[in-house]
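Enquirer: Given below, in the form of structure tokens, are the structures.
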Structure P
Amino acid sequence: MKRREAREALFKLLYEMTFNAPEELENVIEIEKNERDIEDEYLLDSVRGIYSHLDEIDEKISQNSVGWKRERLSKVSLSIMRISVYEMCYAGIPFSISINEAVELAKKYDHDKAPAFINGILNAVAVSSGLK
């Protein structure tokens, strides 16, 4: 699976998890592995990594989404931003690549204004985290 495909599958898995309790993560992963034949190491490591740092990732998003409470963010936007923040801050993916991929996911799965909104928040995360 190419990285972009894996990132898209990761997004779908994270989005699905917004409707489940965090304790259900391993169960959801097993179901997805069986139904979609997912064995991609990046995807599996990333989803577990995101959930192991979820509070920190969400805090970074909240601190940089001025005027927006996390609860008001769409589940699609939140899932996309969680991937990017994890990649930038914990997986060593360069911020420019991660943000670009997030914007591309937003163009495909979110509303028309989401790409610019997500780009702004993620750039602020990169700056506040000392990555940019």
Structure Q
Amino acid sequence: MIQKAPISMIMTEDVITLKKTDKLEAAELLFKQYKIRHIPVVNDNIILGMLSYTDLLRLSFADVTNDNDSNADVMVYNMFTIEHVMKRNIVTVSSSNSIKEVAEILATREFHALPVVDNNKLTGIVTTTDLIKYLLEQF
């Protein structure tokens, strides 16, 4: 294992993002299409918040059915916006933070994903899955 290895070694650089004006229905489709659990909410690549699939599930029946046109979900989604549901004031890391530092943040703060921000711009995302894959490669 490389001591002080930067998180840039394992982070995802091609990040799926949302705008706060996007519809919750569109967010659900992205979660399902890309099989992801966290989507940063940005404005001109500046991070505003984070939407998790769990946040969306609290509002919908998305976990009960794979039907993308659920009338109940559409009704609920029309009552809220991404800005209402997203987490604000989120913790971010820099691409130069070490994998160990990021692992400590994820473990102690009980997060499952952290946006990677350099010069106030979103440059990636790192998840617990990324860390597990990295650890598995070491063995």
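Please treat every number below as a calculation from the coordinates, not as lab data. On a predicted model such as this, the values are computed, not experimentally measured, just so you know. Cβ atoms are built from the backbone, for glycine too; each structure is taken alone.
Enquirer: For the read-out relative contact order in percent (Cα under 8 Å, 6 or more apart), a value of 23 was computed from one structure; give its label from P, Q.
Expert: P
Enquirer: Here is a further query. Starting from the value -9500: which structure in P, Q was helix-only ellipticity at 222 nm (-39500 (n - 2.57) for each DSSP H run of 4 or more, over all residues; to 500) calculated from?
Expert: Comparing all candidates, it corresponds to Q.
Enquirer: Can you rank P, Q by Cα Rg over 2.2 N^0.38 Å and just name the one with the largest value?
Expert: For this comparison of Cα Rg over 2.2 N^0.38 Å, the top structure is Q.
Enquirer: For which of the structures P, Q does the calculation of distance in nm of label points 7 Å out along Cα→Cβ at positions 20 and 108 return 2.1?
Expert: Going through each structure in turn, the value belongs to P.
Enquirer: Next question. Please state which of the structures P, Q yields 2.6 when distance in nm of label points 7 Å out along Cα→Cβ at positions 12 and 44 is computed from it.
Expert: Here the read-out was taken from Q.
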